[in-house]
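Take a look at the structures below.
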Structure 1
Amino acid sequence: MCKREDAIKEFEHWKVLENLFPYDKIAKMNHLLVTKKHLTEIEVPPEAWEEFRETKKNFIAENYDCILENMPKAMTIPAHFHIHLIVFKD
């Protein structure tokens, strides 16, 4: 994921990607927020978390209905932390 170059939006530490396996049954739009470096959740540095909080207040809140974070045991890509950004179907 971190090597994909088809970002919808980029920030200093994060980028937004189209989910290649979208949640079609519930989502009209399903993007992924991923770290630019290949990191697990515990490896994400404090400055990246600060940027995430700012991004959440602005970009994410303005463009998505919900963020969805998988629990580690259920995460489809456990070695690369990611968050789903969802716009629900009507």
Structure 2
Amino acid sequence: MNPAGTVHGGVLATLADTAMASAVRSSTDDGEAPATSQMTIAFLNPGRAGRIVVNAEVRKQGAHLMLCEADVEQGEQTLAHAVATFAVVRR
């Protein structure tokens, strides 16, 4: 929590980034790994102490890049919406 009593934006960004990376990882081979190359996040509502859920989806899959979106939610509110491009790199 930040001094204002809400969830720090960096925490919400980390949750979104992690969820999107997991979505990318679910559609790659074992020898490949996602690397965030760009991410934009819009903070829509303040988060409070409690359960936070992130839903992420791969929107476009190319040979080396993937576009993902994620919604960070708490109850009925969307706290943040993120869009990211991931590079798929060989390990």
Structure 3
Amino acid sequence: MNKLELITELIRNGGLSRPEARKTVEIFFDSISQALSRGGRVEIRGLCSFYVKKYKGYSGRNPKTGAKVSVKHKQLPFFKCGKELKKRVDL
């Protein structure tokens, strides 16, 4: 399911107009993005949680040339599936 299909489902099953459904989905995703960018954690009980994982910098190698490369520290968003979602998917 993509963003447009989610909006269509809200229109069909939620009784929302297209602009209302689009705004609802935008607010939802923007709120998650903002929370993660502040270093927070987002938990949707029964579905999933999102959090930011931090990695330290390290020294690596360019596989093509073999030259040493310094890789800076980074932060990446992570998704963790909830127990109820696991049960639903694993029929």
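Tabulated results
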{"read-out": "Identity of the structure behind 4.1 (criterion: distance in nm of label points 7 Å out along Cα→Cβ at positions 38 and 62, calculated), options 1, 2, 3", "value": "3"}
{"read-out": "Structure responsible for -13500, with helix-only ellipticity at 222 nm (-39500 (n - 2.57) for each DSSP H run of 4 or more, over all residues; to 500) calculated and labels 1, 2, 3 on offer", "value": "3"}
{"read-out": "Rg/Rh (Cα atoms, Kirkwood Rh) from the coordinates reads 0.93; which among 1, 2, 3", "value": "1"}
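Values in this text are rule-based calculations from the coordinates and carry no lab data. Bear in mind the structure is a predicted one, so any value in this text is a computation, not a measurement. Cβ atoms are built from the backbone, for glycine too; each structure is taken alone.
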